[in-house]
Every structure is written in structure tokens, then in C-alpha cells.
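Asker: Next up: the structures, one after another.
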Structure 1
Amino acid sequence: MRYRDFGKTGMKVSEIGFGAWALGAEDWWGKQDDKESLKSLERALELGVNFIDTAAVYGAGKSEKLIRDFLKTRREKVIVCTKTPPETGIWRPDPWTRWDAAYSEAWLRKDVEHRLRNLGTDCLDILVLHTWTRAWNRDPGPLLALAKLKKEGKIRAIGISTPEHDQDSVNGPIRDGLVDAIQVIYNIFEQEPASELLPSAKEKGVGIIIRVAFDEGSLTGKYSKDTKIPATDFRSKYFKGERFGEMVERVDAIKADIAGSGYTLPQAALLYTLANPATSTVIPGIRSVSQAEMNTAVSDLPPMPEELQVRLRKHAWRRGVWYP
């Protein structure tokens with residue numbers, strides 16, 4: 001396992017992290033066995049993973065609590081990032097939403113205490129706001145409130161998880177030095193962050209957490225035109241309608257471009273994100289021992305050649321609404 005600096009925070013993180021969304025969110029991913037979740041965490045740590053990503057809303061805290069139980073005797077070995085939801089509960093806050101309606105200082109103080117209890121710690125390694133709107137850039141009250149909590153020793157590093165429909169909305173806080181961390185969607189299809197967000201973060205020493213590297217599964221190559229996604233899996237909506245057939249065709253084109261490279265599609269998907277110099281860690285979702293082994297093995301591969309990166313850039317795909 002290779003390790004990278006997490007911006008200017010002083011933390012060193014495994015370049016392959018552990019995405020723990022599916023460990024709690026059965027309403028999105030379907031049933032998940034807790035024993036298998038704990039086994040997958042154990043195996044990931046054995047293979048060098050020291051970064052776990054979770055959130056308050058992943059199973060209404062279930063993911064956090066599983067991680068707490070797992071880390072009781074391992075806390076000092078692992079860096080945990082969690083996310084705080086807006087008090088309104090409205091995802092993708094309207095552009096005119098006042099920041100103090102979504103992330104007032106009182107709410108953040110209350111929620112940070114909840115996150116500390118769920119994770120069984122007295123200091124959060126990394127806490128990011130789970131959503132954002134550019135309307136808050138001129139008066140970034142939530143980040144100023146988190147900065148106070150950081151100064152008080154409740155949090156080591158603070159940041160934002162980009163809203164998928166407007167990822168560049170966080171460029172202002174990056175430039176203004178208000179964040180230590182950004183969690184961003186970046187993959188072979190979603191390449192827009194490479195134009196401004198990622199270079200700005202690198203310049204400012206901001207830690208970058210890459211999410212959705214597999215495009216919710218499409219970039220693993222697991223789907224064919226005959227695949228039927230269960231209604232209990234949120235991807236039945238994510239890939240609904242004509243988007244599904246187009247996705248399969250675009251994935252086939254990527255497979256053709258990596259043929260002869262020696263990479264599987266999942267390996268290429270992860271290596272593509274790791275090739276960007278701004279990347280600190282990428283957090284594929286892991287819910288089994290086999291997934292832990294497959295994903296962590298990518299760190300043992302040599303970096304992706306520039307020539308292949310260039311070929312893959314032509315597969316950028318702008319889809320409009322991310323989660324219909």
C-alpha cells in the first residue's frame with residue numbers, strides 16, 4: 001500500500017481508502033450482513049488501508065457505529081472521515097437557502113457531539129459538510145463555525161463534500177483557505193474537477209478524497225444490456241431509462257481503449273483517479289473481503305502511463321442530473 005500526504009494536515013493516508021456507505025445504508029444498497037462488514041474492514045486494514053469514510057446519514061448512523069465497534073482496539077491506526085448533514089434534511093439545498101437554516105453553529109455543535117458519540121472518540125479526524133451551495137461562498141458561516149470547533153480540539157480537519165450537480169461551487173472556499181479537505185466525484189466519466197477544482201486544491205494544500213471512482217458500479221464492467229437492477233438498489237434510478245444503454249456502450253468503448261494495457265476495468269478506473277497529483281485517497285465502496293482485496297491490490301500496480309490517461313480523457317460524459 002502506498003501512502004500520500006493529506007494536504008497540509010500532517011496526516012498520511014492510504015491511497016486506497018474504505019468507502020463505508022453500503023455498511024449501513026440498506027435502503028440504498030440492499031441488505032448487508034454486519035459480520036461480513038466487519039470482516040471486510042479487518043481485511044482492508046491487514047492490507048494497509050488506514051482511511052475510512054462514513055457519514056451520519058449512512059443508515060442513520062449505523063455505518064459510524066459499526067466502525068466505532070471495529071476500531072475499539074485499533075483507533076490510533078486509522079483516520080476516519082465522517083460527514084454532517086444539513087439540519088433541514090434537504091439534499092441539494094436550494095440556491096437561496098440561508099446557510100444558517102442548513103448549518104447553523106448551534107446545529108453543527110450539536111451534530112459534532114453526535115458524531116463523536118457514534119464514533120466513540122473525543123476528536124474527529126476529518127469532518128466535512130455533506131453538501132454545499134455556492135450561495136454560501138460570500139458568507140461561509142458553516143466553515144467558520146467548524147473552524148471554531150477545530151480550534152477547540154473537537155476536529156482535526158474540516159471540509160466539504162461537493163454537491164454532484166455543481167462541484168465547482170467549492171472553488172471559492174478552496175481559494176480562500178477555508179477548508180482542509182474536499183470530497184469530490186472524479187472518474188473516467190466525470191472529469192470536470194480536473195480543470196479547476198483539483199489544481200486549486202493541490203496549490204492550496206487541500207486534502208482530496210475521490211468518491212464515485214467506479215461511477216456507482218458502471219466502471220467495474222459489471223453491467224450488460226441484459227442486466228436488471230433490483231428496485232431496492234438506488235442504481236435502478238441512477239441508470240434508469242436511456243442512460244443505462246448509453247452507459248453500457250460507453251463502458252464498452254473504454255474497455256476497447258484499455259485492451260492490451262494489462263489492466264482490468266476496475267483497476268483502470270482507480271488508477272485513473274490516482275494519476276491526478278491532487279488526489280490524496282480514493283474511497284471505493286467495500287462491502288466484502290473480496291472487494292477489499294481487489295481494491296487494495298491496485299496500490300501495488302505501477303502508476304498509469306500518461307499515454308493511457310490521455311486516451312481515457314476522451315470518455316468524459318456530461319449527464320446533467322446525477323441522481324434522477
Structure 2
Amino acid sequence: MTIALLSHVDLDAGYPDRFEAAGFTLFFATTPEQRNSLDPQIAQQIRAVLTIGSIGLSAAEMDNLPNLEIICAQGVGFEHIDVVAAKQRGIHVTHGPGTNNSSVSDHTLALMLAITRKIPQFDAAVRGGEWKKARWNTPGMAEKRLGIIGMGNIGGLIARRAAGGFDMEVAYHNRRPLQDTPYRYFPDITGLAQWADYLVVATPGGKDTVKLVDAQVLHALGPDGFVINIARGSVVDSGALIASLKNHEIAGAALDVVDGEPQVPAEMLTLDNLVITPHVAGRSPESVENMMTLVLSNLTAHFGGKPVMTPVPQ
């Protein structure tokens with residue numbers, strides 16, 4: 001007998017076969033419509049769910065899966081999984097810390113370079129036959145100040161790469177200062193933004209960080225500052241960001257996440273001082289392999305009667 005697993009995400013080529021070989025029968029519900037209209041007979045069979053933090057699983061959805069035993073978040077985030085409801089129902093919840101750190105860090109620096117050096121505009125100009133007209137003078141990143149909101153594993157890796165590769169001065173904001181770190185600590189985000197040339201948002205999502213970066217923070221960042229969000233769209237106030245970009249109160253922004261994604265506010269799409277990528281910072285062949293291997297390890301451990309490897313923090 002195989003174990004029925006419901007996936008909220010499409011799997012890259014080869015991974016469905018690996019799940020099947022490990023004893024799982026896959027069912028997919030990758031859109032809200034599919035999740036809301038799941039066949040009751042299939043719902044009865046589901047014993048495991050694979051999801052991501054920005055989709056998650058609510059208490060009501062758990063109630064519709066009466067035989068559910070385990071929820072696996074593919075990446076590190078699990079902000080839309082009702083962990084309390086899962087615990088009350090005896091459902092295990094796991095996530096994927098560390099699986100995509102390198103990929104997210106790579107992408108963060110790529111976004112910083114893209115918005116600073118106007119890479120998308122240069123590319124479009126050359127393709128449009130305007131080589132000579134488009135030789136604009138754009139600033140560099142070396143020896144600038146980088147402020148990081150959320151000095152966790154990913155924030156720390158971004159800091160090391162920026163400091164080591166670009167000689168950037170790094171500071172950070174967390175709920176509390178870290179021990180044994182060379183970086184300056186700011187107890188408030190506004191102070192960090194006022195100090196920084198670049199403000200990278202790398203904090204977890206969820207109700208505690210909604211609109212953490214607001215109009216006041218963006219005003220403090222100033223007309224030469226850039227904000228980069230590779231965390232969750234909800235952490236940055238979209239309305240305040242659009243206004244700041246329109247009025248050139250900040251120099252620019254680069255986002256891998258948008259509040260309400262995959263829908264993007266129409267006003268964002270007209271801004272030439274904004275770079276957007278479709279929540280792909282954590283995606284690379286290496287990171288996907290890490291994530292899927294860990295998901296399978298957690299699933300096989302649970303259904304083999306062993307403790308899961310990476311339970312979410314309680």
C-alpha cells in the first residue's frame with residue numbers, strides 16, 4: 001500500500017518518480033480553486049501534505065483531511081501553516097532550514113547589482129538598438145553600507161558575501177543582538193535604514209512582521225538608498241514603497257516577493273526604478289535537490305516510526 005501525498009506545488013522533472021519510488025502516491029492541488037474543490041474521496045486518503053510557507057495549510061483545510069499525519073513545508077518558511085491547529089490535531093509539521101541559503105544569497109546580490117547598475121535597462125536598450133545612447137553612468141556597490149533586517153542563516157550568508165566580496169560595511173537589526181558577530185547592531189529598523197545605503201529584508205514572514213518596512217523606514221533610507229526584499233511580500237508596505245519610488249524618495253527597490261503574489265500591483269509595473277523577480281530566489285537545481293531530499297527524509301522518517309528531522313520551532 002502506498003501513502004497518499006497532496007502537493008500544493010508542481011515538482012520538477014524526476015522528483016515525482018522519486019516520491020513514487022519511496023512509496024507515495026501524488027495528488028496535486030496547486031491553485032486555490034483546486035484546493036477548495038478537492039475530491040472528498042481523495043481528501044479521505046491524504047496522509048501527508050507538501051506545501052510552501054506562502055500557501056500553507058489552515059485549520060479548516062486540516063479538518064477536510066481527516067487522515068492527515070504530517071505537513072512538510074518545502075523551504076524554511078511556514079508562516080501560513082496553522083502550527084497550533086496542527087499540534088492540537090496531532091499533525092507533525094516540518095520545514096527546510098538551510099536548504100536554499102546559498103541560492104537566496106546569490107539572488108540577493110544579483111538583485112542588488114541589477115537595480116544599482118541598471119542591468120535590465122541596459123539589456124533592453126541594447127536589444128532596442130540604442131547601444132550608444134544607453135551608456136549611462138551608474139554607481140557601484142563596493143564599500144557601501146548594507147543593513148540587514150533579519151540576521152539569520154540567510155542574512156548571515158548575505159552579510160559575509162557582501163563584506164568579503166564587495167568590502168561593504170554591514171549592520172543588522174534583530175529582536176536582540178547576536179553574540180560573537182563582527183557586525184554592528186541597531187535596536188530599531190529606522191535607525192538601521194538611516195545608516196544604510198542598502199536595506200535587505202531577510203526576516204521571516206507572518207503576523208509579527210507585517211509592514212515592518214513602512215513609510216517611515218523608507219523615508220529614513222533616503223534618496224540614495226535601495227531596498228531589497230527576499231523575505232515575504234507582507235514585510236514591506238506596498239503602498240508606501242510605490243509612493244517612495246514614484247516620488248524618488250528612495251533610489252530604487254528590487255523584490256523577489258510581492259504582497260498578494262502572484263498578483264502584482266499595476267502601479268509597480270510602470271516603475272523604472274524597480275526590479276521584480278517571481279519568488280525564485282530560493283530556486284536552483286542545487287537548492288531544489290536539497291529541499292526535496294529533506295522532505296523525503298522527513299516523510300520516510302515519520303512513516304517509518306522515527307522522529308522527523310526538522311520539525312518547525314514550537
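Asker: Which structure, out of 1, 2, was semi-axes √(5λ) of the Cα gyration tensor in Å, for residues 210-257 alone calculated from, if the result is 17, 14, 9? Spell out each step's value before the answer.
Answerer: Details: 1: 17, 14, 9; 2: 16, 11, 9.
Label of the source structure: 1.
Asker: As an exercise: FRET efficiency 1/(1 + (r/R0)^6) of positions 82 and 114 (r between Cβ atoms, R0 = 25 Å, to 0.05), calculated from one structure in 1, 2, equals 0.10. Which structure is it?
Answerer: 2
Asker: Also: Tell me which structure, out of 1, 2, gives 13, 47, 33, 7, 0 once P(r) over Cα pairs in 10 Å bins from 0, in percent, for residues 154-273 alone is calculated.
Answerer: 2
Asker: Additional query: Consider the structures 1, 2: one of them gives 16 for relative contact order in percent (Cα under 8 Å, 6 or more apart) as calculated from the coordinates. Say which.
Answerer: Corresponding structure: 2.
Asker: Suppose distance in nm of label points 7 Å out along Cα→Cβ at positions 18 and 98 works out to 4.2; of 1, 2, which structure was it derived from?
Answerer: On the way: 1: 4.2; 2: 1.7.
The value was obtained from structure 1.
Asker: If Rg and Dmax of the Cα atoms in Å is calculated from each of 1, 2, which structure is the one that comes out at 21.1, 66? The partial results should precede the final answer.
Answerer: On the way: 1: 18.7, 56; 2: 21.1, 66.
Here the read-out was taken from 2.
Laboratory data are not the source of any read-out in this text; all were calculated from the coordinates shown. The structure presented is a predicted model; accordingly, all values stated were derived computationally and were not measured. Cβ atoms are built from the backbone, for glycine too; each structure is taken alone.
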